[in-house]
Structure 1
Amino acid sequence: MISEREPDPRTGSISSATALSARGGWSPAAEGSAAPTTLLLLRHGETTLTPQKRFSGSGGTDPELSEVGRRQAARAAESTLLATAGVDVVVCSPLRRCRQTAAVVARGLGLELVIDDGLREADFGQWEGLTYEEVRSRFPEDLQAWHGSADVAPTGSAESFAEVAERIARTRDELLSRYQGKLVLAVTHVTPIKALIQLALNAPAEAVHAMELSPASFSSVTYTGTTSSMRLYNDVSHLR
């Protein structure tokens, strides 16, 4: 198949900035159709809980960025991707780690920061602050059931992955309506970003278990009418 875009001669790959700006699909947009809207997704930087792989959701834990996380936020703000993307608005989760990451990025872009509660992380209930091994030791049956079905919520939580996906779908639709034709930088968490990718690909909600997402990584989805196109996933080139 012939590529629409030329690869980077230094790496043989398409740059993240090119991937973000390039038109998706093979056919031109229909005459009179609405301009595409892009959600550029940035996961917050590391917290002290991140390298320990502890569950950190919206159910009580609200850690700050670590020193590493602050450096990651600065690197994201200085990235070629953000410098060339043409971001129109910055929205973020109300949780502290996202607000701290987003504040650095928004300041670099000269934009105001808009808080959107719909972008908050999942509630992990009694698993908040625990490592995966601690959860497996204390709640083995619950953990197995959670892995087996997106309709199962963590112990003591009211929000399953399927319910997170429903919330994120509503938030996505609100953002697309409010910022139609714009490029929106959304600073959020692992689960919301995975849910947006899962929804864009029409994959089952359980697909989130098969995705890895690094701190301070960029992903993006562009929406044109009822069509979605994933342009970028888990890009950390700015951290190298």
Structure 2
Amino acid sequence: MRIALLADLHANREAVEACLAHAAQAGAQRCVFLGDLVGYGADPGWVVDAVMERVGRGDAAVFGNHDEAALLGPSERMSGDARASAEWTAAQLTGPQRAFLAGLPLSVEDGPCLYVHANAWDPGRWAYVRGTAEARRSLEATERRITLCGHVHQPALYQQAPGGPAIRFEPTSGAPVPLGGRRRWLAIPGSVGQPRDGNPAACCAVLDAAAGVLTFHRVPYDHETAADKVRRAGLPPRLAARLREGG
């Protein structure tokens, strides 16, 4: 089975539509949404409805910190832009959409894979995997051989040999990565809805579970339209600029 991995959708309809179309073209039979369906973008209701419909057909999704902020209010640790976005998003969601978000699990285990938004050692505290120390801590907190997570808006890949340190690699879009052997892996596909590596193209990945191969992808989309919708919604201007700049 080929599994499309979409993290940090951030209420960006144009990016989500582009990544779902790309996943279908790549032969993905299932999607896993790695948290933060909402926040930052101008289409929270559409994105939640789209994911809700797919989860009803057998796809999977996990809970993210911006999903939590839309339900419970923003954390004091959030930036001013994130706090404003969370408050705006909360006012856009319907009762069924809020109930769906509230029912999402913090993590999902499936075969050799762990799906989680932030990390494996404490999923609900939202600590980032920013480097090899955090990657090793996350890998050693689960028995699953492959961890797929979001939260960090840049693609990253870590591997760990038995008893060894975690080693980071910079994934190349379109280049298949074999996840074989006795090594353990942690992969961050990057953000669908708000990439932050200087490239405005949406990020996603496809895992060929049978072959044990992971491929990262960059998917161009109409980020100008997405940015204009953010501006027209009255959200902080920096959120629109980030979509145009990829950062």
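Throughout, read-outs are computed from the coordinates displayed, never taken from laboratory work. Owing to the predicted nature of the structure, the values given are computational and were not obtained by experimental measurement. Cβ atoms are built from the backbone, for glycine too; each structure is taken alone.
General observations
- Test item: Cα extents along the principal axes in Å, for residues 145-216 alone calculated as 41, 24, 23, pick one of 1, 2: 1
- Structure from which 50, 36, 35 was derived, Cα extents along the principal axes in Å, options 1, 2: 2
- Comparison of 1, 2 - label where relative contact order in percent (Cα under 8 Å, 6 or more apart) is highest: 1
- Parent structure of the calculated result 2.1, given that distance in nm of label points 7 Å out along Cα→Cβ at positions 153 and 225 is the read-out and 1, 2 the choices: 2
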